[in-house]
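Have a look at these structures, which come just after this line.
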Structure 1
Amino acid sequence: MQDNDLLKYEKELYDENITLIAGVDEVGRGPLYGPVVTAAVILPKGYNLEGLTDSKKLTAKKRDLYYDIIERDAVAIRIGIRSPKRIDEVNIYEATKEAMYDAIEGLDPAPEHVLIDAMKLEDLKIPSTSIIKGDAKSQSIAAASVIAKVTRDRMMEDEAKRYPEYGFDRHKGYPTKAHIEAVKKYGVLEEYRKTFEPIKSILNRSEVNEQEKESQEQIQLQI
């Protein structure tokens, strides 16, 4: 898809005299550690940022560059976040939707239409369109993708300073082999998603081992 196709959905809305269009995307549904982050972005009418596409297809350097440009030029930007605790409570899909609602409803000015990457927000009171692989098809969603990705990556880089042995600056909380080995070696931190595998199994094994240890101690006391 060529860059000029990234305004296809926006142009259809412009033709209906709708100009405040929010693109919405999420980052962080797959990691073992940290929050899911969503972003809602309203770009100026007709805005076209050359080379902007799905944040996963951009280098970290380009994402940072686009982040600064979008932050400068956007009509409005809002972030939505849901913690690992909330993810464990309601599941990652529902937590992501909650964060998207937060981002959209916090926009000022309020959007007239919302373009969402893949997900459907049934309770949204604003007209919306769900677009599969929308971050590669809509400029507005691509902008939201960059904002969400850079925001979450920077959060993980901060975590790397707190816990350097886990390597969060490298894997960003995703389940790489090195990450899982670090968890097994150093333990499960508070911000891990306890319902995600292999974290759930690691915790269960730790609990079993602790129970076995207590049983052995009780036996020793009785001898």
Structure 2
Amino acid sequence: MSGESRPAPLALMVRTLDEPGVLHALTRVILTHRANIVYVDIAERHADGSTVYFELEDIADEATDALLSDLMALPIVRTAERAPSFARIYGKRIIVVGGGAQVGQVVVGAVAEADRHNIRGEKISVDTIPLVGEEDLAAATRAVARLPRAVALVLAGSLMGGDVARAVYEIREKGIIVLSLNMPGSVPDAADLVVSDPVQCGVMAVMAVSDSARFDIRRQRGRRY
């Protein structure tokens, strides 16, 4: 079971000119409204301009119109409007990394279980990347801690250890839940939970992050199934 959920942030799409200093000008306005930027991305970029996506916390609904008005007053801004946040649309994010066949089977279980929870109002999405090689796997593992909305990683392979295991310890310290298939190497010893069957591993990954599942990862750490 996951920790207490935070309220969905305020999401804004701001269409601007594409030139130096744009981001500085936008964030300066946001600062004057005392909003906390929790995510920013240049969503589109074309010859005639770019679109900047923001997610903001600590701003009341009644203050949103004033913020949009101040953004629209900037000469560089063409449009500024509210948008559904990624958290509201896609919710929590589970990342599955490893060998192609194992990744596919983990996803079968994860998507089926996520569908069960999402029908009831949760939002859990599943992303995958088939990879091999210690260097690429370790880099992908560490990157999960930097991915927006990522809360869990499943390592689905036939042999993983070395720097990948070190990366697992690092991202666990940052709050990412890590599940592993039962495989040779040191990764299973580093993971929160080890599950031999890939389909069941995907199911348990969703249960570990769900707000409604009666499953507490803290009581399962160190176990193998």
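Miscellaneous remarks
- Mean count of other Cβ atoms within 10 Å over residues 26-33 - structure with the largest value, from 1, 2: 1
- Which entry (1, 2) yields the derived value 38, 19, 15 for semi-axes √(5λ) of the Cα gyration tensor in Å: 2
- Given 27 for relative contact order in percent (Cα under 8 Å, 6 or more apart), calculated: source structure among 1, 2: 1
- Among candidates 1, 2, the computation of mean count of other Cβ atoms within 10 Å over residues 162-169 that gave 15.6 used structure 1.
- Given -15000 for helix-only ellipticity at 222 nm (-39500 (n - 2.57) for each DSSP H run of 4 or more, over all residues; to 500), calculated: source structure among 1, 2: 1
- Calculating distance in nm of label points 7 Å out along Cα→Cβ at positions 50 and 138 for structures 1, 2 picks out 2 as the one with the greatest value.
A short reminder: the numbers here are calculations on the coordinates, not readings from a lab. The structure presented is a predicted model; accordingly, all values stated were derived computationally and were not measured. Cβ atoms are built from the backbone, for glycine too; each structure is taken alone.
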